[in-house]
1. Please state which of the structures P, Q yields 13 when relative contact order in percent (Cα under 8 Å, 6 or more apart) is computed from it.
2. So if we calculate mean count of other Cβ atoms within 10 Å over residues 242-249 for every structure here (P, Q), which label has the highest result?
3. Given 4.1 as the derived value for distance in nm of label points 7 Å out along Cα→Cβ at positions 34 and 314, which of the supplied structures P, Q does it correspond to?
4. So semi-axes √(5λ) of the Cα gyration tensor in Å, for residues 98-153 alone, computed for just one structure, reads 22, 12, 9; which one of P, Q is that?
5. Comparing P, Q, where is distance in nm of label points 7 Å out along Cα→Cβ at positions 66 and 274 highest?
6. If helix-only ellipticity at 222 nm (-39500 (n - 2.57) for each DSSP H run of 4 or more, over all residues; to 500) is calculated from each of P, Q, which structure is the one that comes out at -7000?
7. Suppose semi-axes √(5λ) of the Cα gyration tensor in Å works out to 31, 25, 21; of P, Q, which structure was it derived from?
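Coordinate-derived values only; no laboratory data. Note that this is a predicted model, so its numbers are computed, not measured. Cβ atoms are built from the backbone, for glycine too; each structure is taken alone.
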Structure P
Amino acid sequence: MNQSTPKVYRQDNRVVIPGLATAHSHAFQRALRGRTQRRTTQAGSFWSWRGLMYNLAEKLDPDDIFHISRFAFVELAMSGVTAVGEFHYVHHGPGGVPYADRLILAEAVIRAAKKAGLRITLIRTAYLRAGHRKQLELAQQRFSDPMVENILQDVEALTQRYADDEQIQIALAAHSIRAVPRQYVQELAKFARQQSLMFHMHVAEQQGEIEECLAEYGLRPVALLAEDGILDQNFVAIHATHLDDSEIKALGDAEAFICLCRTTERDLGDGLPEVARLVKAGAKLCVGVDSHASGDAFEEIRAVELDDRSRTEARHVAAEAPELLRVATQYGYQAIGMLDAWQNDMVYLKATDPSIALVEDNLLTDAVVFGATPRAVDEVVVDGQTIVKDGLHVRYDEAYRGYEMTLHKLGLL
């Protein structure tokens with residue numbers, strides 16, 4: 001694996017950075033932005049937000065998934081993102097009835113990324129139950145498969161379909177220990193390891209998840225995964241918010257990836273992960289846009305450090321700018337199985353944009369990581385193809401119209 005260091009440099013009147021990767025996305029949730037912020041229950045929480053998300057998920061057809069996803073990806077491109085890991089778990093039709101083509105919704109998301117010009121890793125996500133001794137809710141039926149064999153067949157079919165497209169990768173996920181029983185997590189992880197696939201999983205995002213895991217297995221989620229030998233360099237723990245000392249050590253010893261999704265975690269009130277301790281233990285960081293609560297990829301990057309400053313009441317805690325750049329580029333690409341492809345994608349920023357203007361060359365990386373906004377993005381190039389020019393996606397109008405039409409259809413406008 002090439003260990004070239006991601007760099008920021010000046011080129012004429014522009015500042016050049018590598019393409020950014022968002023390693024965890026639920027693109028259909030882009031339609032919720034601005035629509036879940038008002039109080040609907042006595043105590044707003046992740047769980048009350050989840051009910052609103054389920055209401056949307058129940059309504060979506062393949063065309064809806066395509067149009068919402070394409071608009072989400074176009075916005076990401078205009079923020080400097082060139083590669084996305086789509087944690088895909090809406091698989092079936094209403095009531096959980098599979099489509100004639102079981103992969104039609106996965107195909108819709110992949111097609112959306114292709115239309116937007118982004119690299120994509122479709123992370124086919126297993127979802128088998130609502131939780132320990134819980135019945136599936138209506139929307140969850142669209143996520144769920146009765147057998148692991150169905151899931152693995154889908155992964156194999158997707159891998160075969162896109163074997164010749166270097167801009168599309170396939171990975172595997174267990175949604176969470178809540179949604180996938182322990183024995184099936186083991187089976188999925190074994191398959192991923194045999195096929196050299198990245199294996200992703202929501203881990204310890206909510207205290208309720210930890211309580212359920214303790215009640216069912218007598219172990220916390222990461223402790224369970226460690227005991228089962230699932231943690232390794234190809235494991236990506238999404239969130240990893242609520243960990244004890246032994247779990248931090250286990251993730252670090254395995255050199256696993258931790259995917260932080262700070263704008264979504266803030267939005268949902270998830271809590272503050274102990275980022276500095278994870279890094280010190282040996283874990284590798286990457287970032288994800290998750291629910292698309294925000295479309296600012298630069299904010300996602302700097303929040304890794306800035307939110308840990310709030311937690312510790314100190315400065316320079318988890319990572320400085322050069323390491324955060326690596327988190328957002330090289331490590332992000334690696335976490336979605338794209339390895340060195342980050343070196344082929346470039347983002348050009350306007351050097352005169354107020355967010356990064358008039359900074360010495362030796363401080364450009366700091367200025368970009370801690371100051372840049374999507375407004376500074378001038379051009380985005382993925383594998384030689386320009387997808388953003390003069391700050392606007394080359395297909396923005398088309399994507400906007402499709403998104404607008406879909407919101408009207410869904411009764412959201």
Structure Q
Amino acid sequence: MLNTEKIKTSAEALNVVQSGNRVFVQGSAATPHHLLRALEARADELKNVELVNISMLGEIGITKPQYADSFYFNSLFVSAPVRKNINHGNGDYVPVFLSEIYQLFERNILPLDVALVHVSPPDKHGFCSLGLSVDITRAAVKNALYIIAQVNPQMPRTHGDGLLHIREINALVEVNEPLPEVHYDNEDTQVEHTIGKHCASLIEDRSTLQMGIGAIPDAVLDCLANHKDLGVHTEMFSDGVMNLVEKGVLTNRYKKKHKGKIATSFAIGSRNLYDYVDDNPQFVFLEASYVNDGNVIRANPRVAAINSALEIDITGQVCADSIGTFQYSGVGGQMDFMRGAALSEGGKPIIAMQSATKKGESKIVPVLKTGASVATSRAHMHYVVTEYGIANLFGKNLHQRAYELLRIAHPNHQEALERAIIERFGRKYVQV
């Protein structure tokens with residue numbers, strides 16, 4: 001039962017937000033659209049409300065240009081709804097590892113006036129669940145002065161760190177609306193399938209997997225059907241894990257942390273996925289400060305961390321969050337897991353990507369674009385996978401790395417890349 005004294009309309013609940021406040025907004029599949037619409041309705045009376053968030057999903061009205069004086073987006077991870085705001089002056093990006101975001105709240109670097117969250121209805125003991133997005137939300141809720149929750153029966157109840165008692169919530173807004181979903185084309189291209197096969201060839205039985213969302217992660221999972229006793233410890237996952245759980249491939253039997261369970265901090269996907277994790281004890285949704293902690297990651301055996309890149313230079317520097325100076329996404333947890341995997345016994349940090357963009361431009365380049373950020377340094381790099389093969393950069397000098405990456409570059413760009421390599425290093429490398 002909800003505490004009737006705390007039940008408010010969205011308009012009543014959002015009256016607490018004042019000009020100049022800093023407001024946390026839960027993200028991903030838990031983006032609280034009902035509350036954001038109510039906040040948009042107050043735009044004319046608000047000035048300089050700072051919104052702090054990681055990735056958000058769906059159409060978000062307060063991002064419209066006419067609200068630039070009312071709302072400012074101080075993003076900890078840039079996603080599609082706020083990308084224009086961040087890159088055109090009505091917002092900015094905070095470079096920070098996902099594992100360290102909690103410190104911004106706990107140490108009052110970003111003190112929070114209000115938190116807008118999205119929860120399941122309370123159980124008989126009064127506990128709601130933060131559902132599909134525990135990540136940094138639990139830390140925000142612990143530190144915000146005032147908490148407004150939209151309570152939705154369509155939000156899955158997940159196990160782990162996401163339990164929130166109604167006495168911790170200041171205002172409850174009842175809704176019943178679908179959650180944002182993300183669907184990827186099930187028809188893997190041959191390129192993605194080939195990349196998936198290459199990655200799968202690096203993964204041993206009893207490995208612990210970290211991978212994100214998208215066509216390449218799903219292709220990797222599709223290629224793991226004949227593996228045995230794999231585990232998952234990842235900052236997030238999507239629909240691809242369900243088939244491997246049902247086939248008995250993902251048993252989590254040999255993990256050291258949360259044995260027998262899939263550990264994550266958030267999930268994005270289809271309604272089928274949301275129903276699958278609902279009250280499912282095979283999944284634990286935990287704070288990102290823990291899931292992405294390098295000491296926790298490395299404790300698991302044979303961690304295979306599969307991440308992607310927008311471009312990589314011939315020495316192994318990875319740009320994963322910007323296109324030149326254009327801020328596309330964020331640092332997120334890539335470095336957390338790339339380093340954690342490297343330190344895991346038998347671990348393999350992997351960058352997997354198509355060799356060229358949709359426009360045909362090479363993603364393996366002599367130098368990164370002007371202004372591009374480095375998410376993973378060349379010293380952290382081990383494996384790079386494209387549809388043309390696997391390059392192992394670990395222990396190789398700059399000249400050797402360049403030729404390793406040349407070998408897996410798109411054939412249309414190999415001649416130009418080799419010219420750049422010779423110009424930089426003086427001669428074609430000869431193995432001695």
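1. On the way: P: 22; Q: 13.
It was calculated from structure Q.
2. Working: P: 18.4; Q: 14.8.
Checked P, Q; max of mean count of other Cβ atoms within 10 Å over residues 242-249 sits with P.
3. Numbers: P: 4.1; Q: 5.7.
Answer by label: P.
4. Values: P: 26, 12, 11; Q: 22, 12, 9.
This value belongs to structure Q.
5. On the way: P: 4.8; Q: 2.9.
Biggest value here belongs to P.
6. Details: P: -12000; Q: -7000.
The correct label is Q.
7. Values: P: 31, 25, 21; Q: 39, 26, 17.
Here the read-out was taken from P.
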